[in-house]
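Asks: Next come the structures, one after another.
Please treat every number below as a calculation from the coordinates, not as lab data. What you are looking at is a predicted structure, and each value in this text was computed from that prediction instead of being measured. Cβ atoms are built from the backbone, for glycine too; each structure is taken alone.
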Structure P
Amino acid sequence: MAVKGAVLGDILGSQYEFTRPKDLDWINTPLISDYPLEFTDDTVMTLAIKKALTKGTDLIETMVDVGRKYPHCGYGGTFYRWINGPIHKPYNSWGNGSAMRTSYIGEVFEDYEKMQGVAAEVASVSHNHPEGIKGAVVTSTCIWMAKHGKSKEEIYEYVLKEYPVEEYEYSIGFSLDEIRPRYVWDVSCQGSVPAAMRCFYESTDYESFMRNIYSLPCDSDTFGAIAGGVAEEYYGGFGNVDADGILKKYLTDELYELLVG
């Protein structure tokens, strides 16, 4: 389940979103540190979208209904007002929020064009900037490709076409060794999606994917949510990571039911 991979990535990444030590030994540190772990808005919106798509409820109403139950889960300021205010119109955002919530779309839709169309539609309810839409479509498409047996090279070439090195500072075309010395915490789709996919590209299993995220001073929970679904689909699970145990421990009963239901 790509959505499970995304939610797990959000939870595991949350420990270093704002508290990552500069000298972190990302290769040898325990997968779960002493820093607090929690689900964030990435999980809440991912599961709200899954609920809307599976139950056929209105997308915006479902996002608002589920989202208001978790007012302190880490929404950005503008999206917090979108959730909690009386008006729910798109606000031309290129933020990575559109990409972190789209994993279920790449998982559930078999038709390629339908999948991409729904990803764009779901992004556009708030993040209707071209980069916001692209981030959601690319994330869903990478999950779809992994689920349908495409190789890492095929996924890489697709992302590289969307985020070429000539135009994007953190293109997937740059190795993590090249990105690490110059990466600056970035909440944009264009600064998050290709770099998160590079973390997947250089991984060998789900755990090493997360460790690659730990190696960057990044929006780590959202990186985990963006590419976690790709890693889960590509590797066919989580290896030695106790995904179910972590998910049951850190999700509310309601969110866990939305995840597995």
Structure Q
Amino acid sequence: MQMFDTGDVRLHYRVDGPEDGPPVVFANSLGTDMRLWDEVLPLLPPGLRIVRFDKRGHGLSTCPPAPYSMGALISDTEALLDHLNVRGCVFVGLSIGGMIAQGLAVKRLDQVRALVLSNTAAKIGNPALWADRIAQIEHGGIESLADAVMERWFSKPFRDTPALELWRNMLVRGEAAGYSGCSAAISGTDFYTPTSGLRLPCLGIAGTEDGATPPDLVRETVDLIPGAKFHLIRKAGHLPCVEQPQEFADVLSNFLRDIGHV
């Protein structure tokens, strides 16, 4: 575990694998930290240089006052990757992490050579939806929306297992300002035009039971990028890397092989 000071925020990050390995960067969803990927990483091909980080207001990173802009989240990530001298990475982003991925690819093609857009979209929800969610947090804290979030995140069979408590605890123990700040960033983001200009390998991943970014929304976004591939994971909600880690890892590994990244 290490910290990097961007000047605006101190980001908690972790690097695993050889220094000269092909870089793969992972960015997590709203309300989760880098542990989101714990079940997937051991299943990936050996020799990768794997970079994970907690975005501002999440995990062990610091929490500046809300609201945040998507531009700030992208700049945080850009600065971290420059600090680590990451070039030509495959960027795996889930939900808001996938929005960061799209924005970073548009801004820094030297850093990103391919995208994996999991359970994300060029535009998620609308300003009214996010304003309601931010107001709910201000009045009742994250706890007040936790049960509804769990329904969007996970399929019903998973919600009936003891593991649900781990993810609910991760959500409710997070910083309210971090959740609200990133909600504001999502609210202000529409990447349909910039993402449609991208020309790079792309894999889209969706979950059949996703209540936050349904499969059709994910497919619509990845179809903006010519030649993009799409994979639907069954019996999984918004976080298929948690519910179906083996399938997620297999699809990601095959993509890495197809583009010559391993």
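Asks: Match the computed value 29 of relative contact order in percent (Cα under 8 Å, 6 or more apart) to one of the structures P, Q, and report its label.
Replies: The structure behind it is P.
Asks: Right, another one. Tell me which of P, Q gives -18000 when you compute helix-only ellipticity at 222 nm (-39500 (n - 2.57) for each DSSP H run of 4 or more, over all residues; to 500).
Replies: P
Asks: Matching task: 14, 35, 33, 18, 1 is the computed value of P(r) over Cα pairs in 10 Å bins from 0, in percent, for residues 141-228 alone. Pick the structure from P, Q.
Replies: On the way: P: 19, 57, 24, 1; Q: 14, 35, 33, 18, 1.
Answer for the origin of the read-out: Q.
Asks: Tell me which structure, out of P, Q, gives 30.8 once mean count of other Cβ atoms within 10 Å over residues 5-12 is calculated.
Replies: Derived from P, not from the others.
Asks: Work out which structure the value 0.80 belongs to, where FRET efficiency 1/(1 + (r/R0)^6) of positions 37 and 165 (r between Cβ atoms, R0 = 25 Å, to 0.05) was derived from one of P, Q.
Replies: Q
Asks: For the read-out distance in nm of label points 7 Å out along Cα→Cβ at positions 93 and 149, a value of 2.0 was computed from one structure; give its label from P, Q.
Replies: The read-out comes from structure Q.
Asks: Further question on the same structure: Given a value of 2.1 for distance in nm of label points 7 Å out along Cα→Cβ at positions 29 and 205, calculated from one of P, Q, which structure does it belong to? It would help to have the intermediate numbers written out before the result.
Replies: Details: P: 2.1; Q: 1.2.
The read-out was computed on structure P.
Asks: Still on this structure, I have one more. Out of P, Q, choose the structure whose coordinates give mean count of other Cβ atoms within 10 Å over residues 133-140 equal to 27.6 when calculated.
Replies: P
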